[in-house]
Structure I
């Protein structure tokens with residue numbers, strides 16, 4: 001999820017109005033870890049939490065989104081509740097998470113299950129207010145291709161890249177792991193997005209990132225195994241079924 005989150009953030013930064021909302025109403029430049037952590041909590045909560053917990057999270061985010069609006073540098077107004085922007089943010093995240101799973105966990109996931117993943121996660125975006133959410137691999141690819149004409153690598157985009165590439169771990173001993181996640185996230189970008197962002201992806205680095213992720217990820221999964229969301233999910237799975 002961490003590598004996918006980095007890829008998603010980079011991809012989202014190419015959309016001028018989506019980036020304007022983050023730029024004007026977020027402290028990501030000072031607290032990148034907090035920004036990524038909040039995104040991870042939302043995704044984990046809506047994926048593995050109970051229906052009640054998921055709906056509570058969604059309503060909380062909608063309230064926050066209601067306060068986020070303004071004018072982008074190109075003069076166009078933006079709102080975090082704009083259905084089109086919600087769809088863009090959702091697709092950038094979900095496609096990046098799936099790309100990370102396929103590259104670093106299980107590349108044999110069937111096409112049918114990949115389509116099911118997009119169809120099921122689309123519900124979250126729709127509950128947030130997104131419309132015309134793509135619900136299959138083919139639809140997601142068509143959507144991303146259509147969106148390319150709206151994407152720009154601006155000065156603000158380059159600042160996001162710089163913030164990510166200079167991200168300092170909370171403890172020095174964790175810095176190598178941060179570097180692994182950054183490289184792994186870059187490898188997940190579509191080739192055209194990496195080119196727009198001027199991020200090189202030499203084959204040797206791609207191979208190193210994959211090997212490093214397979215080393216780091218099991219330790220991270222072990223550390224998160226007893227997180228609150230994970231514990232609740234296990235309790236629901238083990239609870240007796242009521243017929």
Structure II
């Protein structure tokens with residue numbers, strides 16, 4: 001059983017990726033299940049095989065405790081811990097190969113709270129990885145791209161699991177811009193050069209941040225994808241396979 005956590009900022013396309021990647025795995029005859037961990041989501045582009053909303057929802061918490069939307073999401077996520085055993089038992093009972101875990105939409109309310117770390121740790125088992133979704137629309141400028149990378153690096157250091165970076169929504173920008181972003185990844189010095197032109201304190205800090213995470217950029221694959229157009233999903237699968245069993249065809253192991 002290989003657990004893959006799908007993380008990323010709100011609106012980056014986590015749920016759409018979960019749906020599209022699950023469909024891709026089905027097409028290549030790889031058994032998989034989809035797990036929804038978002039207690040606040042109203043609708044999803046897929047039918048979850050395991051759904052935290054069967055146990056708790058943010059709306060119920062909001063009404064019961066008189067909380068606002070963000071407070072209810074935080075409380076519901078914290079309270080989710082009480083149901084981790086139930087969720088894991090459900091997952092194991094389905095005997096999946098891949099477990100695609102769609103995490104809550106508000107990344108900062110999940111990834112940087114202790115409850116989020118406990119949830120990831122409990123559900124990971126022996127074999128787990130992360131796919132971090134980067135919204136291409138929010139990475140067109142070098143400074144915003146660096147900010148996205150810094151966020152992904154923070155998530156990596158928070159959970160300490162192998163990570164794949166997925167540059168989503170490439171169908172919404174021209175190919176030249178996609179290649180420019182990929183060039184930044186392969187040649188971080190190009191980011192330094194571009195940032196230097198901004199001549200601002202913000203640019204100065206971004207440049208230094210890039211230097212700090214340069215090794216991070218070299219280690220983790222950043223794959224251009226489109227979840228809506230099903231582009232690049234096979235490349236994500238290839239990297240996940242390398243993480244899991246050295247790139248060979250998937251074999252379901254005993255959970």
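Calculating relative contact order in percent (Cα under 8 Å, 6 or more apart) for structures I, II picks out I as the one with the greatest value. Can you spot which of I, II the value -22000 was calculated from, given it is helix-only ellipticity at 222 nm (-39500 (n - 2.57) for each DSSP H run of 4 or more, over all residues; to 500)? Source structure: I.
Throughout, read-outs are computed from the coordinates displayed, never taken from laboratory work. All figures in this text were calculated on a predicted structure; none of them were measured in a lab.
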